[in-house]
Structure 1
Amino acid sequence: MDKMKMHTLNLSDEKFAALSEMFPNAVTETVDENGAVIRAIDKDVLMQEINTHVVEGREERYQFTWPDKRKSVLLANAPIAAALRPCREESVDFDTTENLYIEGDNLDVLKLLRETYLSRIDVIYIDPPYNTGNSIIYNNDFFRDANDYITNSGQYDEDGYRLVVNTESNGRYHTDWLNMIYPRLRIARELLKDTGILVLTIDDYEINTVTTVLNEIFGEDNHLGTVVVKTNPSGRSTVKGFSINHEYALFYSRSNDASLGMMAHNDTQKSRYKEKDDKGFFEWENFRKNGTDSDRNDRPKQFFPLVLNEKTSKLRIPEISWNNEKKEYEILEVFAQVEVVLWPITTEGNEKVWKYGIERTSSILDELLIKQTSQGYELYRKKYLNESGSLPRTWWDKSDYSARDNGTRTLTNIFGPIKLFDFPKAPVAVKDALIAANLPNDGMVLDFFSGSATTAHAVMQLNTEDGGKRKFIMVQIPEVCDENSEAAKAGYTTIPEIGKERIRRAGQKIKDEAGLTAQDLDIGFRVLKLDSSNMKDVYYTPDELVQAQFNFDGFTDNIKADRTSEDLLFQVMLELGIPISAKITQEGNLLCVNDNYLIACFEKVDTALITEIAKKKPYYAVFRDSSFANDSAMVNFEQVFNTYSPNTIRRVL
């Protein structure tokens, strides 16, 4: 029976081991600032190993860096000993919902989720706090322990994020913001599936910086596009320059396996397809390709002749042969008097190409429309309306995207005439972003800057529109509302209180308005709160605790006194890679996850109960070190499982 770690992995250890295996000659030792000898990688040796040319000295090179960047990398990799404690009383449909609302610093939460949700998230949508240059920013303090919340100025932005002074005069205008966003984005990428997509919204202040960061973390080839979203039609006044009425949505994929979703056609697009046949609505499109990549030199095998019989109005492909040396087709026949040779040449004499090559063109010759003009003949093909929609454009200007109008109005419809947020996101804007990111009908969305929980609202709305089973994970730091704010006056003390209440009210409103079609809609959410580990320090560092320094009686149990069995279960689930939205049932003192996939018992167990558990043949069985009622139960434990369920993996806290 093995003991559980009950803390996240140290990725630095894993990556060092991997580098050591690949490049043993780069492994070395050095001395840290305290004079202690530590392991290290010789970067010059490593650089030479991975380069096809000689690397000498500090050559100029393309790179992106800032003060504290190395600390940001370390922070992303550093392990933590923390737990997510369930809160039933603040949840909705705790036992049946697959949605999660997590309170806590999102960096620590992401680290905890990394073990279980590695490569499991379909879409990440985040709207991080903007670097406004007005003395405020949500930031990590690199001079304190990573488990502590950051030192701050006592201020909060309109979305409830912790703030610190960040004027341009402090010399760290971009640095502080980068230190905040960089480690979070590194972990976010690891959570995405290979087909997953990240959507990040930002304004002009950090669009260039965050694009560079995302290019580094995700790779430039995985930049699917940057959308300009008209979120403020009336414009926002600035100290100097233009009145800003837009923001950006950057789309990045985890890998080349990802693809964008199709967006519904707007009225203008649909109006072009006026004709209809048994295949659907269509428009006539010139068969000559006229785009930027339509030049004969670009696509020489799409530059070939077609022959029109003016008497029969029939088209055919003549006898031609490809001349590889000249990179062109040559005609091998003489045409009849009634035949006209057609080339994809414009009236201005520009040599373009046909839409398709010879093979595909030959299969649709009978479908082409021939029109005679004063300049000669033009060919047209039927272009059908794609019923699944069209690829997303890079300019989004629906009136419903307005944060001031639609976003604020949505909250007013839910909470009444109180101003809880200045410019909350419009649910329609988030919903369209999720569609563009190709979120599957049963996919999972993560938003670790949840704010007013617009993303959760958008997911529920999308599900009720098409019967989907999409799930959400919202993460929000428990920031306190300013005591003079309307939110505080309305009785809300923290941003998560507003977010959770918004989900409750919006979910019920959506379900009521949809009626019978939404009876199976999941409008619940399981609340979990970030806290210190459930385990006492003695669990992690038993060798460092000297009996003479402590009351030994305090260490007869290695679990903190205020922690419940359900608290322990969720920490165990995270370590074993079981989604914390999994179905949980209780049978007496047994906590059963996903129909006995995991059975945990953190109360007293005797041989009879151990036998009962073993006969259920769980994949995992987990117990407390102090659970065993007597020595007999401990001695018989392994024998019982070897008899009834030898394949069960046994763990102990």
Structure 2
Amino acid sequence: MLPAIAFALMLTAVAIYAPGLTGGFIFDDRSTIVENSRLHIQTLDATSLRQVAGSFEPGSGLQTRPLSMASFGANHAMHDLRPWGYKAGGIAIHALNAALILLLAYRLLGAAQPRRNPIWAATAVAAAWAFHPLQVSTVLYVVQRMETLSLLFVLAALLCYMEGRLRQLDGRRAWPRLAACLPLVGLGLAAKETAILFPAYALAIELTLLRFGAANKRTERIWKVFYTAATTVALLAFFAIIVPRTWTSADPLVRGFGSADRLLTQLRILPMYLGQMLWPLPSTMPFYYDQIAPSRGWLQPATTLAGAGVLAALAASAVALRRRLPLYALGIALFFASHALTSNIVPLEMAFEHRNYFSLFGILLAIVALVAVLPPRDHLAYKRLAIAAAIVLCAFLACLRASVWGDPLLLASEHVAINPISSRASVDLAAEYLEMTDGYPGSPFNDFAMREFERGSLIPGASIVSDQGLILTAAGAGRPIDPVWWDRLLHKLEHGTISPEATHAVFGLLQNRLNGVALDDDRLTDAFVVIFNRVSMPPYSYAQVGQYVLDHTGDADLAEQLFVRAIAASAQEPEYARRIVTQLQSGGHARQAQAALRKAHDIGIRLDLPIGEVSAPPPAR
């Protein structure tokens, strides 16, 4: 019966999310997929797949997510940049995950209540998890296949772990199942690094349901020693290595908040997630959360302290009920464990809905455990009817939200309606209006786009993306560019956060200028000067802007300074420093080449060419 239920669950999940197939790419989809030329392969040969496997954040060490990127590359080979194929892949993975959630819930419920058949309770948990409206943005937001694909392997590993441990409790051979966890977690890590939380999930299961038990007392002791040692090592590594390297104060380059601010803010974010799970109206799920201001203290705002109280009460209830209601305790433990990375000190965005993709499972387990003991205990039919009604409502709301995700303009309009103070939502809506112009300068949709960009640029704390949009829209439509827009952009760069989003916007202006768009070279140069004076950049950024200054403004002094900074930032990349000097020489920029070479010598980069030999090429005859 379980396979039939799993199949029906998968089909229903596909039907619920299918209306979203007609939607488009959104937010990080653009940088990760649409604008990522390394991912745009045409064939599925080994060379191409190796190329795309490393196309996410080049040079970022372990955070390459090769399995996820390879899957996107396969999509491109089959569907080019048509979004429906990518979204179909996300829906298929979610359907598989729903089946795995069913099997995992069946195992966990069976271990918690060995005298009862858990099939209906497991079905309810899996259906509520698969059909919950909160999952829509994870499933249909293409780039979050990284999250769903990683969880697929983590769920498979948890099933193997449960099977192995239950065999140990019965005194049967267990090591093949337990050993299978390692390669499965490895595959999960290849999709996204959140798979590293698998040990935390396993520990939660041991602390609540299995209690490190085994038919063999020696095996039982081994498990206790293993988890004690592993937990101790993990905590020592966190406080001795990760905290010193990751802890930051409020830095303009790191989103404008520090680690302490981020931890305090999560005391508000986690209760917000709980509210979205328990009251799953699409109007409570804005997708963008850039309007959330960091907490600067326990009472700044006061909801920080209130959120801490909610979370403390939740944790305390799990500890108090761990013996009487182990499934409830497990659910709460899984909720907290699943946020151990994203609600920690790592300077990520404050909130995203996809971070609840697995944590929702924990809350659903806790709800099922509570429903089972709530009065009247002898009216099981009424409880089942209420749960079924809640699942049907979730499915309806999820289908409704998926339908909105299937229409890019409707989605952007709804995000603005739900969250009018989100500058990102405003940019998306303006971009949709621009798309509707079809490149026609006289289109009235240019006016719609410019009005929305103007509104978004005036939102308190808004980034410069809206100002960039105003400038480029006016330039593309052949309209005058209001100097106020440049003034506002520069003011934000001078006094606001120099986030990756902001630098990307300014370099976007540069790329448009290099492509022939008529922009004010002096004001664009001023923008780069502000950025470079406030934050450090990679060497190629200085070099690119230096070349632009030489070609478009003729400011030899500024260009020289930029190339010198490029060399200084290339201390670990001598070949790049050599390339800078060589290109300056071949371009006839003797002064800048000489300054760059002198800087290279000063910082210990030994290039073969003596300083005195750098000279301009002979004049053309």
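None of the figures in this text is laboratory data; all of them are computed from the coordinates on show. Nothing here was measured: the structure is a model prediction, and the numbers come from that model. Cβ atoms are built from the backbone, for glycine too; each structure is taken alone.
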Can you spot which of 1, 2 the value -0.48, -0.93, -1.06, -1.19 was calculated from, given it is log10 I(q)/I(0) by the Debye sum over Cα atoms at q = 0.06, 0.09, 0.10, 0.11 Å⁻¹? 1
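One of 1, 2 was used to compute relative contact order in percent (Cα under 8 Å, 6 or more apart), and the answer was 12. Which one was it?
2
To test your reading of the models, identify which of 1, 2 gives -20500 for helix-only ellipticity at 222 nm (-39500 (n - 2.57) for each DSSP H run of 4 or more, over all residues; to 500) when calculated.
Derived from 2, not from the others.
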When mean count of other Cβ atoms within 10 Å over residues 181-188 is calculated for each of the structures 1, 2, which structure yields the highest value? 1
For the read-out mean count of other Cβ atoms within 10 Å over residues 325-332, a value of 11.2 was computed from one structure; give its label from 1, 2. 1
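Taking distance in nm of label points 7 Å out along Cα→Cβ at positions 333 and 373 as the criterion, which structure among 1, 2 has the greatest value?
Working: 1: 2.8; 2: 1.5.
By distance in nm of label points 7 Å out along Cα→Cβ at positions 333 and 373, the leading structure of 1, 2 is 1.
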